[in-house]
Structure I
Amino acid sequence: MTPTIFPWPEPKATAWTTKSATYTDNSVNNMACGVLNLSGTDYIYCVGGSAAGATTATARVFYYDPVADSLTYLTAGDDWPGDASGTILPGGFAVHGNKLYILGGFDILVASTNQIWEFDPTAAVGSKWTQKVNTPMGVMYAPTCTIGNIIYLAGASDFSGGLVIDTTNSFSFDPIANTIGTIALIPRATGETRALTFKNPPQMWVMGGGRVAPNPSNEVDVYDPVSDSWSLGPAFTTARRNFATDTNGTDHIWLAGGYAPTSPTDSTEVFCQQGGSPTPTPTATPTATAGPCTFQVLIVSSDVGVPPAVLHDQIAAEPGVTTVDYFDAEFATPTLAQLQPYNIVVAFSNSTYSDPIAMGNVLADYADGGGVVVAFNFDWYGPPFGLAGRWMTGGYTPFN
């Protein structure tokens, strides 16, 4: 089995990529994973897991380097102590202060567990794990995330009558004080899903999930730690559980796979919420209130001083477009800071760019940061009308 990464918003890739690193076995179901830094490098650390349908679990720890595409397994002395019996899967998990916390677990086909364990990747071999205070009840497959210095858990599976069930169990954990706190219960029972730290000020977004009808769900429940209250976020399309989901923390959420509702799905969904009015120096047009999946577009053109009004109006008429602005590149080159408020830049020339090399370089820098570049006519014409710089030499253009 190999780890798979969806490389959006990498500008040169538009599909899933299967990496070459290979796990040593198939005990990679129901792992607890998080990004931790070791000696200045970020790795994806993973703890525990089992083979699908198995009644035994592994306690091992390994980390994956997505840059080198390599897996490194820690020695047995750093195995997760929460699985001393060889039958316990990790419960909820979250990262705080470069440490991975595992809250609860599932003693397979027996019961949920209530231990909290802290993993420190920088500690000495054999001393990386520390047991903390117990959770107030057994929790497993629990949506968990960190906001500030507090770890929040809301909704969790439990094992009752021989079945996995959903609950509204909700509480907080202070990893510094090593104490449990109370929070408002999540309004619906769920489990077998993830919670994400999203938006600013940060909130906890519990993403669908659940097993017991009417679950699984596509409902997104949003917890505000300041007001200790719940509200509804925008629902995603396909109700599912046991799926992969993550966020950049501010404006995008990705989710993929899972059971929908009982059969596996390979569908991927992206939620984008662009907010705020852009603050560049190009000629500005009024912006509508941004909502889910809205687009801000900058037309960067060199066209003998004539604004491309028809193109502007056609783009502005497209669904979800809230902003279309101009930048005249015949007489100046936009800076990266001027491009970054937009998620799409349309570049074309009908006369020479002010500086074709600088223009190509800044478009490549913008694409490196996740921006989408749409290049039009004459960009590949060559001197004197075309683009140059890194856009042409660095593999960004689809044409030679």
Structure II
Amino acid sequence: MRNGLLAGLAIAGLAAPAGAGVLKVSPDGLGDFLQIQDAVAAAAEGDIILVEPGLYATFTVIDKSLDIEADGGPCTVLGLIAIAALAPGKTVVVRGIDGLAAFVPVASEGLRIEDCAGDVRVEDADFDATGEGALPPFAGASIVSSQSVSLHGCRIVGGKNLLTSAMAAGDGMHILGASKVSLWNCICGGERNYSPDGAPGIGVTVDGGELFAAGTTFAGGSQFGGMTGCQPGADALHLEGGAQAHLLDDNLAPGLGSAPSLPLCPAGGPAGQAIQVDLASGASYEIVPGLAREFVAASPVREAQPLALTFHGAPFESVLLLFSVSTQYVWLSGLHGTLLVGSPFVALPLGTTDATGQLEVAPAVPELGAGVAGIALQGQGFFLDAGTSKALGPASSMLLLDAAF
């Protein structure tokens, strides 16, 4: 397996960008920088930023290819993580870094991706929006006019509304403009309503663009138990502005309505809708048949350490690992997913899932070569059953580092 990974790197001609470096951020002063934003500003195109466990201030990436990953434990940004104006051919990866804007003085989403023609990959992170005084409360994440966005294993929650506010609580996520977004095994939840004159937040609103979601929970916010009258819960998913959605093995959970109350509403308020579609705008959706697969790679990993790869699919499926240093975004209906690794990519056979549908392998990371500090790969699971049915799983970051780091 180690030889297969090494051969794959060589055959595809995969190499770190010339001059790419590794920068370390640590709150204890032992790294190169104390704050992520300072590392972003100092980094060159294609650099790797390792973030040690701790609490950090908000940061923004503007038109620069970077791989920014937690290294060794939980990392939390107290405020907004923003990625903007990324040009075609550039990629930003953020993994394992939470955006907690819920209790900061500057109101915002936890994550905002805006005007990006390049590729944005976000993995293994929580995003909570500001509420409690933001009018109106923010969505947990906003993706605006961005052409290639994938979120994998993320939890996204809207902001709370005030008890005295007539504003609705925050939606889980807004996808706006001509955006293309994949959600893989995520949880997107609208916040519940805490105000007698307010409303709960919608799970996800898509206004224009295209959404693919696999194994994702869309949860509309519920009415607070003390509400009176027949107030409805929020919808799980809104599609408007000509939005198109492809939904594979998702959980659509509308919010609960207000509790029963006499004499106005003895049966309680109605639940929201699973999906609300503005047909007049041309919005539509399809339910994609099949099972949502999962793939997670350990990252970052140093030379000679095991690169743990975990796959979940149907029982007794053949599994291949697709990997590349580049990214792309192509919806492939015949493969029930979006192809996220760029060309050229290597397809490495790894084995067969067991009776529970799981496969775990851990090849050792090979020597990266003289002068190579790190290689930022994107891997993606590819599943093939005995009947030649094929399906893509999610992409996962595979950050390989020199042992010195």
Structure III
Amino acid sequence: MSAQTWRKVAVIAAVFGAVYLIYSYRGLRVKRETHGRLTHVLESTDKDPQARIDSLESFLLLHEDPRAASTAYRALLGAHGELGSDSVALKNVSDRFLAADSSSTTHYAVAQLYSARNVYLSEALIHARHALDGLNSSSIPKNMSEEDWQRMKGDISGQMNHMIGNIFVETGQPDSAVAVLEALVENSPDRPAYLTVLSRALAMSGNTSRAIEGYLRVVALKPDDVAARTDLEALFIPDRGDLESLEQQITRQRGTERARRRTKFQEMLIDQEVEPFEIADSSGEITSSTEFLGKVVVLDFWAAWAGPCLHDLTLFQQAQSQLSRRNDIAMLAINVDQDTSQARAFLRENGLTLPIYYKGETTTTDYHVSGVPMRVIIGPEGRMRFKQVGFDGVGDYVEELTWQVDLASR
């Protein structure tokens, strides 16, 4: 091949390379613009589900990016659920969603909506099982530890089996529900929602004694659960006695559950090295973990978009106030939102006044923040003593946090 030919080949390759780069850049830019538009739709219609539905439908007509479409359909399902749309509208959106994205997460989203609205329950069961099969065959995500993956997988599997058990109850199959839920409750004894559905199934199948025991545990773990209390009274009084006897039983059960949870925290105690952290307060001033050596440090990671964080932060603020006289504790609430303005708005709208810190560049990766809320407790020597993801909403928050702090200080 002559030198002139080589030059022509080189020029052609350069041109095609430049064209490829241009189109790749344009594709990336289009994707960014698409996701930017979708974010704007969701933020601008946050308080108006009908406007969100209209805007999302328009978005889906104009954009074909699969990931953006999947996110849009998921938001569309949620908006219809929030608006209380009829079952025909729900089915229409669900079928379109599944046609665009047949992943197990889509089946799970559809099953959740059908189950929550108590419609198309036979289809909901199929979708839930499809989602569970997908979860069981899935591999560990990148940048996630095996421990965090197993915890997350267990949580999601529990939610799916809870939904399947509830569908069995709603469709008059209590024995099938009991078979699913007994193992679930054994593995997750602190989930009143799981216990409630199991108790309903046991009552439906005629096992009154075990149903009463289940409801007693629910009321002991969650005293403000009025529905569970009503169901318990309806079963207990004809079978075992009056309200006074019931109150005595509940008091005993609370003592049993309290002792069990205290033992659980002792079993959760760990001793791991942990990376030092640097976080910024609301004025931008940097705070370092080295400032707290000799103290027990409680880190509460949270995000404005996660519903359970509101309950967790409210109780965290109360705990800060009640434990403020203890000089051996530092309690830091760390926001992990990308947009810190959302965090400030969240605090303002919900009347929260506790000091807030914002994550450093590597905080979430160093501490493997795989879900929120997440509590990390560091002992006086600077080693991690507890790591707890999620908020179960049971027990006495301040008392149980005090147990953990005292264990961490040893």
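Nothing in this text is a laboratory measurement; each read-out follows from the coordinates by a stated rule. Just so it is clear, the model here is predicted, and its values are computed rather than measured. Cβ atoms are built from the backbone, for glycine too; each structure is taken alone.
Which one of I, II, III has semi-axes √(5λ) of the Cα gyration tensor in Å, as calculated from the coordinates, equal to 45, 24, 18?
It traces back to I.
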#### Entry: mean count of other Cβ atoms within 10 Å over residues 328-335 - highest-scoring structure of I, II, III
III
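Comparing distance in nm of label points 7 Å out along Cα→Cβ at positions 224 and 336 across I, II, III, which is largest?
Across I, II, III, distance in nm of label points 7 Å out along Cα→Cβ at positions 224 and 336 peaks for II.
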